[in-house]
Structure 1
Amino acid sequence: MKSKSILSGMALSAMLIASPAFAAGEHEGPVKDYVANNIMSWLGSAEVVDAVKAQNAKNASLGQGDIDKLDKQWRAEVDASAKPLIDATLGNALSKFLMAKKAENPEVITEMFVMDDKGLNVGQSDVTSDYWQGDEAKWQKTFSMGPDAVFVDEIEKDESTQALQSQVSVTIKDASGAAVGAITIGLNVEKL
């Protein structure tokens, strides 16, 4: 019996040691499965869709100069003592909803943030480094690609947690099936 548990332990250790060496794209299946089984059931909820649509309407007239100004303000606030834009975003109902969803599985979900039709943050579970995601693949390969787009990014090692993580981004659609925004979820691939 003891040798069987030692062998099982050795096999588990070998799997954990091998896990950082994922073959290209090998993590995509488990990541997509996690999203399908744990995220999609609430992604079209009123809490998410209504918040995105409200910000889309509010920001409809913003030009690139306005977006750049907001993004610059956000980046400055990350390290500042006063954080009006960050505090307003983290304090809104959507951010609280995302924080609660993250708290349901904190070992797997490392972060979540929702973006509007311009790529601006609408709500988030944790502070992001920037406010505008529209210049990044997480938004360009989802919202810009249509209502059924899913983009799984490469695995990276998180320096603060030392965990291997991948971000998966999904287009958010309303009841009619139209794309209204996108969400990015950071997942600890070692816990999937």
Structure 2
Amino acid sequence: MRRAFAIVLLATVAVGSAAAAESTWEIDPAHSSVQFSVRHMMVSNVRGEFRKVSGTVQGDETDPTKAKVEATIDTTSIDTGNEKRDGHLKSPDFLDAERYPTMTFRSKRIEKTDNGRYRVTGDLALHGVTREVTLDVDGPTAPVKDPMGNVRAGAQATAKLDRRDFGITWSQALDGGGVMVGDEVDVTIDVEATRK
């Protein structure tokens, strides 16, 4: 009887410890950004960002490979520092933000590649098309407590996307050769999240 009680007690402690390791982190929009860069007229890079991002990371804090990441980006929040260009990027030629006001990312698997680095593969839904993409992630950082008592951590992710994979094909041929807008988009995501 005493042995059976000890086994039940150990099992309860083990389940309690596992539950304690599981946590939900919420992306802090004020301290997170989604930036991009694309070639313009084959001579320079235009940079911009999406100013509104939200999402969660759920999982076992001791094993990032078991986490689940979900993020939503407001396509109407695109900002390249030029109002006319932003209007064109929101138009049906590019993001068609009226029809597709958000893009979403949902992770499917996470693999450790190096000390403090991971490869996160998931589905990106953009412009009415869903494609599997892979993010190279540096982090997460060690958790820290802010002055308000919130526990925070961060990470940076990078990826290269081909906009044509998502049905975004508008461009113009240049007289001297080349095109107005490049197809490859470099993406950098800086995320800061708080533990709920």
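Miscellaneous remarks
- Which of 1, 2 leads on Cα Rg over 2.2 N^0.38 Å, largest value: 2
- With mean count of other Cβ atoms within 10 Å over residues 122-129 computed over the structures 1, 2, the top value is the one for 1, the highest of the group.
- When Rg/Rh (Cα atoms, Kirkwood Rh), for residues 130-169 alone is computed for each of 1, 2, the one that comes out at 1.26 is 2.
- Each of 1, 2 could give helix-only ellipticity at 222 nm (-39500 (n - 2.57) for each DSSP H run of 4 or more, over all residues; to 500), but the derived value -4500 comes from 2.
Quick note: the coordinates plus some simple rules give every number you see, no bench work behind them. The structure presented is a predicted model; accordingly, all values stated were derived computationally and were not measured. Cβ atoms are built from the backbone, for glycine too; each structure is taken alone.
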